[in-house]
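Take a look at the structures listed below.
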Structure P
Amino acid sequence: MTETVTVHDALIFAMVMVSAVDNSMNDQEMARIGHLVEHTPVFAGFQPDTLVSVAARCATLVAGPEGLDIALETIRDALPERLYDTAYALAVEVAAVDHAVRPEEIRLLQLMRDRFGLDKLTCAAIERSAIARHRKA
């Protein structure tokens, strides 16, 4: 990838990857990504009209040879360490939105956790809070 990956791009890559890992990006996941980009403080200064092009760059990267590993490395390298848990939390948020976290999504989240060096307790807390936020009455 010749274009620089910004912090915002890397966070979007994490969300797009978890949405696409099961070969299906549903409307709920896409809407959640858009909502998170527009309303999450970490995206301050990001131009939402570039979201589609950033997602397309991610798809191109993942589709290449060893794409998953390269994409995970790209995300890790573009983010300061203090945002690793933020990337994980955003990915979990997208995975949880449709109330059906598939095995492929779980596996990708495990790969992110390992690649970012996040501890299991932190990840469990992030996951549990997403479950609570998306629970229906």
Structure Q
Amino acid sequence: MRNAFRGGVGYFAVVFAAGFVLGTVRVVVFAPAIGEPTATVVELPIMLGISWVASHRVVNRCRVGASSRDRLRMGASAFVFLMIAEAVLSLVLFARSPVEHLRHYAEPMAALGLAGQTLFALFPVMQRPR
């Protein structure tokens, strides 16, 4: 269980850092040129690819067990950290209230992002154990 939690922390950290960089590039460079929806749709598969590779590497590096339970713990803990980090950024950077942050997920692009984050959480379980 400890390795699964450590794996979740590492998985979150890698993917959050990549998402922060790509999200910044998306907002500053691509969204003004091609529009926010298109930029988000372009970013999502890149982030999912990074998440897939990161999940595989973190599982091996942290020696997360091959059981679905261990892999689910890793993905769930990473997802919780990701949701907390996203909420903090939303409240601090965008000055949203907690209710506004939750309402944001009803918007199509945010809902698409949440679907991607759900896949991110499931990747450790979906990958074949070594």
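We did not get these values from a lab; they are worked out from the coordinates using the rules stated. This structure is a prediction, so every number in the text was calculated from the model and none was measured. Cβ atoms are built from the backbone, for glycine too; each structure is taken alone.
The value -27500 for helix-only ellipticity at 222 nm (-39500 (n - 2.57) for each DSSP H run of 4 or more, over all residues; to 500) was derived from one model only; which of P, Q is it? Don't jump to the answer; show the numbers that get you there.
Values: P: -22000; Q: -27500.
Structure Q accounts for this read-out.
For which of P, Q does mean count of other Cβ atoms within 10 Å over residues 15-22, calculated from the coordinates, equal 23.8? Don't skip to the answer; put the middle values down first.
Working: P: 23.8; Q: 16.6.
Computed on structure P.
When distance in nm of label points 7 Å out along Cα→Cβ at positions 39 and 63 is calculated, the result is 3.2; to which of the structures P, Q does this value belong? Show your work: numbers first, answer last.
Numbers: P: 3.2; Q: 4.4.
For distance in nm of label points 7 Å out along Cα→Cβ at positions 39 and 63, the value 3.2 is produced by structure P.
Determine which structure produced the value 4.0 for distance in nm of label points 7 Å out along Cα→Cβ at positions 71 and 103, calculated from the coordinates; the candidates are P, Q.
Numbers: P: 2.0; Q: 4.0.
Traced to structure Q.
Can you spot which of P, Q the value 12, 48, 36, 4, 0 was calculated from, given it is P(r) over Cα pairs in 10 Å bins from 0, in percent?
On the way: P: 12, 48, 36, 4, 0; Q: 13, 41, 31, 13, 1.
The value was obtained from structure P.
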